[in-house]
1. For structures P, Q, calculate FRET efficiency 1/(1 + (r/R0)^6) of positions 25 and 89 (r between Cβ atoms, R0 = 35 Å, to 0.05) and state which one comes out highest.
2. If distance in nm of label points 7 Å out along Cα→Cβ at positions 97 and 121 comes out at 2.5 when worked out from the coordinates, which of P, Q was used?
3. Among the shown structures P, Q, from which was the value -8000 of helix-only ellipticity at 222 nm (-39500 (n - 2.57) for each DSSP H run of 4 or more, over all residues; to 500) calculated?
4. Taking Kirkwood radius over Cα pairs in Å for each of P, Q, which is largest?
5. On distance in nm of label points 7 Å out along Cα→Cβ at positions 33 and 57, which of the structures labelled P, Q is highest?
6. Looking at structures P, Q, which one was relative contact order in percent (Cα under 8 Å, 6 or more apart) calculated from, given that it came out as 30?
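Laboratory data are not the source of any read-out in this text; all were calculated from the coordinates shown. None of the values given here were measured: they were computed from a predicted structure. Cβ atoms are built from the backbone, for glycine too; each structure is taken alone.
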Structure P
Amino acid sequence: MNSKSTIITGAFAGTIAVMLGAFGAHGLKPMLLESGRWDTFNLAVEYQFYHTFALVVTGIISLHFNSRKFSYAGISFVVGIILFSGSLYLLSILDKPILGAVTPLGGVGFILGWLFLALGMLQNKKAPH
């Protein structure tokens with residue numbers, strides 16, 4: 001992912017997080033409360049937002065520092081959002097516990113994203129250009 005696509009992807013991920021958060025709070029709340037999945041749904045939204053910001057920041061950083069690791073970070077954050085938050089959204093709505101088995105893979109994506117971001121910065125010992 002280049003800087004521009006990372007920032008754009010972050011902007012779309014933020015848009016989707018706001019939409020899903022609002023839909024959960026206004027359209028799905030009774031169902032989610034009844035099934036006991038309200039907290040799970042909110043966790044999905046929360047982590048999507050955290051990593052939406054991570055995507056945007058990664059894109060901005062990559063405008064100033066050169067490293068392929070920033071691209072890997074962006075990809076890892078996107079994979080994390082899809083697998084972690086996506087599996088929790090589906091688990092909340094469909095109430096199929098097996099979907100929770102995918103969630104840790106998304107967590108690995110998040111961890112890798114943060115590691116690639118750190119490694120990209122460590123690789124760049126000079127001031128931003």
Structure Q
Amino acid sequence: MKCVLGVDIGTSGARAVLLNKNGKIINASNTTHGYNIIKTGWVEQDADVYWESFCKITKDIRKQIENKQIELSCICISGLGPTVIPVNKLRNPLYPAILWLDRRAIEEEEWLKNNIGEEKIFNITKNVISSYYG
């Protein structure tokens with residue numbers, strides 16, 4: 001039986017769903033992980049949690065289908081964003097992930113609006129000025 005594996009790494013957890021060609025769920029797994037509100041507007045998460053969650057849910061799915069005749073046609077992965085994870089040359093996290101919920105850049109947002117202008121920033125980046133964007 002041909003199947004597709006969908007994986008989503010989200011803010012509060014990760015999910016994996018194995019679907020057959022008709023979209024019927026064959027198996028599923030999920031995990032939860034928390035985040036830390038350091039102070040007002042500062043939201044971080046342990047960067048290692050994404051890989052750990054991915055490994056757990058995909059291993060769960062593999063165990064559930066080991067003795068079934070499953071042919072994996074593709075794997076689809078989605079992840080939360082924008083999330084900033086500073087890494088070193090070896091791609092190891094230097095600091096916890098700064099989540100999309102984080103608003104510590106409000107002062108920088110105001111500086112850009114007042115000193116460069118929203119229209120100019122939009123013309124360059126095609127994004128509005130916001131502390132939301134990485």
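1. On the way: P: 1.00; Q: 0.25.
Result for FRET efficiency 1/(1 + (r/R0)^6) of positions 25 and 89 (r between Cβ atoms, R0 = 35 Å, to 0.05) over P, Q: largest is P.
2. Q
3. Details: P: -25500; Q: -8000.
Here the read-out was taken from Q.
4. By Kirkwood radius over Cα pairs in Å, the leading structure of P, Q is Q.
5. Numbers: P: 3.4; Q: 1.1.
Going through P, Q one by one, distance in nm of label points 7 Å out along Cα→Cβ at positions 33 and 57 is largest in P.
6. The value was obtained from structure P.
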